[in-house]
Structures are given as C-alpha cells and as structure tokens.
Structure 1
C-alpha cells in the first residue's frame, strides 16, 4: 500500500488504543488489529507496513490475535487475514478467555493437591531457611497485589490483627476482606481497626463491627490519613499512596521484619488506639 492510501486510512484514537490496552492487547496487537479493521482483509506484509510493526513480528502477532478470536486466517498463499466485526470479535475473545480460565483454574486446583506442590513447598522452605525475616521485604504495586498480600497475612494470623485506615480503607476491608477477618476471628485472632471518618463508611463500620473492634479517630486530635496493618507483631503492610490514585498505581510496602513490626508500627498502633473512641 502506498503512503497516500495509508494516510487516508482511518486511525484509532488514543482513547480507543488505551481501551484495547485495558483488555490485554499489547502495542503491536492493537496496531495490527486496528489496521486490519481498516482494511477488511490483508496480508501480514501489508498490515505490518500500515501499522508500522516489524514484518518479522507481524506473523506471530496475527496468529496470536487469531487464537484469541480477533481475526480469521484465510488458508491462501500468501496467508491473508480477515477482520471480524469488533462486537463479535470481543464476544469471541471473551468466550475464549473464559474457556482458558476455566481450564487453567482446574489445572491449578489439581496441582495444589499433587506431589508437585509438596516438592515446590519443600524448595520454598529450604529457601526461607537461608535468609533472615528482614529480607522478606518488598514493594506492592496495584490494588490487587496489595489485596492479595493482605489476604495471605490474614490467613496465617495467630494472635492479633491491628489496622489503621481511612474511610476508603474501611470500604476496601469490608468489600474484600470481611470473610478473611471473620475466619481469623473464628481461629481466636483479635482484630482491632482504628479509622478516620467513620460517618463516611457507615455500612462498612456496621459490617466490620461484627468481626472486629472498630474505633474512630478524630483528625483534629490525631491527623493520620494513611493506612497500615500489623499482623502478630511480625508482618506489616502500609500504603505509600492515597485513595486518589488509580488502583493500578496504588503502592504499598510489605515486610516480615519483626523490628519494623514490633518496634515501630505496633507501638504506633497502640498510640493511635489509645486516642480512638469506640463506635456508638
């Protein structure tokens, strides 16, 4: 295709390209799919030129798009690719993703109860024995990663879970961790939550009050606007960003350092707790 025709071709807006990125298509996949939509049918060579994608990569990427349900491959020489109506393509891709997820989930469930996992757990235990707890430290990026780490911490809690949080944090706890905290309490774990702005999260307060002791903080007396969690005085998570950032940009710090937990954040929690007031 010559340059004039390529210039006349409809181009997707940045908004469209960002949306396609949000469903998991990488840059080259996005470019090639949009180029094919604009052409209807084309070869890999033509599409690579239109989309400004290396020709050597275009074949594999178009095959990947075909496997996901976004395009159809014609059995011709040279190979040609056929565009599918975007609504139908998204439906196909969704069904394929659900099917793959079901298969992968079943495999994971089988793997968890197999000797393979026992071997992997043994290797993990050996690795832990070679390092100190203080080395078990890292940054968590994205709300989902933080949520998963807190779930893991709540699952192994033996004695106490101490939490300082915000109205948004209360809502997150109630929505994502209520069952985790409930099971911890059933094991005999004591759960204490101190939070600001209880009047902004009344539903969460009512729900969490059934599994934890929830107290309110007055910002004027104790101006704390952050979130942190301490489990058994051994493991901590504290947020490095506030609720205003996009959930994919949320950052938190996690550590199994007993020094940080028992000598820093646990004393801070006790100070906060002593300045909090029971929920009426």
Structure 2
C-alpha cells in the first residue's frame, strides 16, 4: 500500500450528492478496493493514474479549523469518495479529529462506512445532536463480499449497526450497490430490522473500467445471470430496476419500514446540479 501525507486547504467541500450540502473526505483513495467503486475515477485528478484502485491512500492534513458556522443547519456527509474509517484511520485519527470539531456544530451529519472501527468513536457520536451512521451491506454471503471488497466482514458490519443502535445512535443500512438477482433485500432486512432505523437502496451502476471487470466476474461466477446483465448494462433495459424498485416500495410500505430509494443516482445528481445552476 502506497501511503502519502498531503496538505489540503479545507476538509469541507460543496457536495453534488442529492442528500447533502457539504462533504468531508479525510483521505484520497481507499484500501477496501471495492471492485464496483465509482470513486475509482478519482485517480485521474489525484496523480494516481498509474496505480490500481485500492493500492494507495493519501492522508489529508489541514491546518484550517472547520467553519462550523458555515455548516449550521446543513447536511454534511462523511465521506463520498473514501471510507473515513479505513484501516489507516486507526493510526492517523483524521476522522476522529474532524468529529471533535463537529461536536460543536449544529449540522445534520451522515457518516458512511464499511468498518467496525467507527465503534472507537461512540463517545464522540453520542455528543453530536444530529448524527446518523450508515453501513453498506449488499449481501449476507461472505464469499461474495470477499470477491468484491477487502473491508470488514458482513457479520462485523451487522454487529456494528447493532452496537450503534444500542448506544442510541441512529442507524442506516445502505443496500448498495444492489446486484441484479444476487442481492436479496428481503433477507437482509429480516436479518437486521431489529437494530436498523432506516434502509437506503441503490442499484449497481456500471461505468468506466470496472464495467468490464464486473461483467466478466458475473460470466465466470454467476453465468446463469450473464445474459440478463448484458441486457441491463449493454442494452440499457431498465425493466429489472423498475420492477425491483416497485417491489421494494411495496414491501417497505406494507411492513412500515423507513427507507429511501436512490435508484438512478446519476439522474438525481444531475437534477441537483441543474437546480443549483438555476439558483
């Protein structure tokens, strides 16, 4: 793993994500090396074009304090193109230092991770008035998870959600990315509903270099679905997602489950950009 310390002018940047006003990324890169990660495009802008995604991490250091007045009443997301609790956080504690500043901030903080390391900071999370923690889980099959990423096990993620919930912290299970015919959303809900406050759903988007990699993986490991994947991702047939979206909506409504559907994420991002341009 190539580790480098870099200086940044500000940890906080404006966000184009549909559910946040500002985003904080304490690191560049991510050791999880998720095969489906959209953030791999960051290599083009961070002088890592020759390095494979998941093999480098830049640790951001900033001398400027976070402007908590600017964030008052705003939605802040930690993080969008890295895991703020990646394994190097245990050594550098950049995320913890950021949380120590945000304790005094009257913002709405969402934290997304795949790591049980977040449990280290329960003391700080309890001091933040509006905070929610989201863990990504798109399968209960550890072997499939291991094929896709090097992050914490699914069991660790479930236990992390449970411990956060028991400590009074609002929990979200982010079912993302949902793999067609592989992600069983009902089983995941049944396994976690007692300690999850809300579910977010996002479909698998394939673009760039990893599109071919994922399709090759499906061909080799889940060949019975391969033709369906080609129909979805090469012929742009949205029927599967439309039907699944309706099924999720019906199931959650029927069972009084709080949820948000982020299917067609890129469309939501573009709509937000258009709205911001009008303003």
Structure 3
C-alpha cells in the first residue's frame, strides 16, 4: 500500500497571557494563535504489522523518544478502540525545531487525528476529537483546524475565518526551552483580555500592544534570547517582535515581503549560527 502524505503546520502564539495556576500545577492561559507556512512532512500507510511503526527523520528528529505525542495518540486510539485494531507505518520528517514554542509535536498528533477522521478510519464526533486531542496535550486541539484561534481563559477554543497576512522572520537560538520548567517559574499573572469572539483582537495595532507573559521568565533564565529580541526590534520597518509559546523561538513581524527580506539580511550579518526561516501567517 502506498503512503499518504500530510503537511503538519507550525503554530505560533501572537499573544499569550498566563491567568492563574491551577491546583494540578497546570496553568490557565489565554492566547491568540495563528499558523505559519512551515510544516513537518508526514507519510502514513496501513500495514499488516502487529504493532504501529513510527519513525522520525530530518534535522530536528534527534532525541525524540517514545513518550512523544504521536505515540500517545496511537496508544489512545487503540485503548479506546477507535481505529479497530488497524496498524500503521508513520514516517515524520521534522522541519519544525523542537522546544521552540511552535508546537511541532502537538501539530503532528493533531494532523494525524484529522487524517483518521477525514478518511473515516476514526468515526468520531467533533467534540470527541477535541476531547481526545486535549488528553494528548493542551496544544493539540489547536491543530485540528488550520485557522486563527482564540484560546479563552476557561480553556474554550474558538476559531475565526479572518486572515492576519503578516510576514515573519522566525529565529530559533541554540537554546531549548522546557515548557514545564518555564511555567513552573511563573509567579506573576495577568487579568483576562479576551472576553468574546472578536476579529479586532487580530488587528495589527492591537497585536503590537499585546505580549507574552512567559518572556519575562525566559529572558531572565536565558539573556541571549532577550538580546535577540532587542536586536530584532531595531530592524527597519518592524511591526512587533514576540516570543512564541514558552520559546525559544522569537518571531519578528512585518507588513510586507520586501521588508522581511531586507531585515533578514541585516539579521544574518549579526547572527550567523541561529536557525531561521522567513514565512507568512495564514
């Protein structure tokens, strides 16, 4: 049987507010989320093997163990008898850096779950899909639809059909940020900013006024990431600069393709060893 191909798109947080710490040591957050045009490449086919075969290749595959989101997804689908004991061979080429705040692993699980639903391998409702996704990881439900999303403080995710159309320079320093450790260090909380579905939240002026509460923790722990953001803010025609998720990737936002390419040339003269990519939001 031939492989089917799936693109697993990267997400970025346009804003992120930490509202409070929960009794289970997790945190309640709210966030504006979009997608950028960079993706992991997934190949999948049904097999006659007795077990699922999952392989990771590519520049950012190193160190991925068996506790990753794809294994969690397949184990959960089997445990709940959703895929009728079918087995699959899955090959994932990792183009999205790990521990960057771009949700690579979470989007892999979401993309595969979408594939199973679309191809009627998993015959489940939309609500059930979100329930399963959330069991795998808090970011996973975001990847079930490639749309701009608002994550409200009560953990409800709402999607919009608007476009942000921002050009981005995404830079990943040679530093990996552990989401668990970053959240563990949070001791200041924000008041909720998002109370209803409103396209205005994605307005460029409003986005420039927003922030990411995790930056203060990350910048204190890793001054090099703070220095990177401060440098990116000096680039010509910059709109705003923000860390995505719990880092370590920093995203510089521009209004035009010409501006982002011009700024990238300046960035490359100073930072020659950091991974970067030019992209565009959806």
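Odds and ends about this structure:
- Structure (1, 2, 3) behind the derived value 14.4, 45 of Rg and Dmax of the Cα atoms in Å, for residues 133-228 alone: 2
- Which entry (1, 2, 3) yields the derived value 0.15 for FRET efficiency 1/(1 + (r/R0)^6) of positions 109 and 165 (r between Cβ atoms, R0 = 25 Å, to 0.05): 1
- When mean count of other Cβ atoms within 10 Å over residues 13-20 is calculated for each of 1, 2, 3, the greatest value falls to 3.
- For helix-only ellipticity at 222 nm (-39500 (n - 2.57) for each DSSP H run of 4 or more, over all residues; to 500) computed as -16000, the structure of 1, 2, 3 it came from: 1
- Distance in nm of label points 7 Å out along Cα→Cβ at positions 29 and 117 derived as 2.8 - corresponding label from 1, 2, 3: 1
Since every read-out is calculated from the coordinates, none of them should be taken as a lab result. Note that this is a predicted model, so its numbers are computed, not measured. Cβ atoms are built from the backbone, for glycine too; each structure is taken alone.
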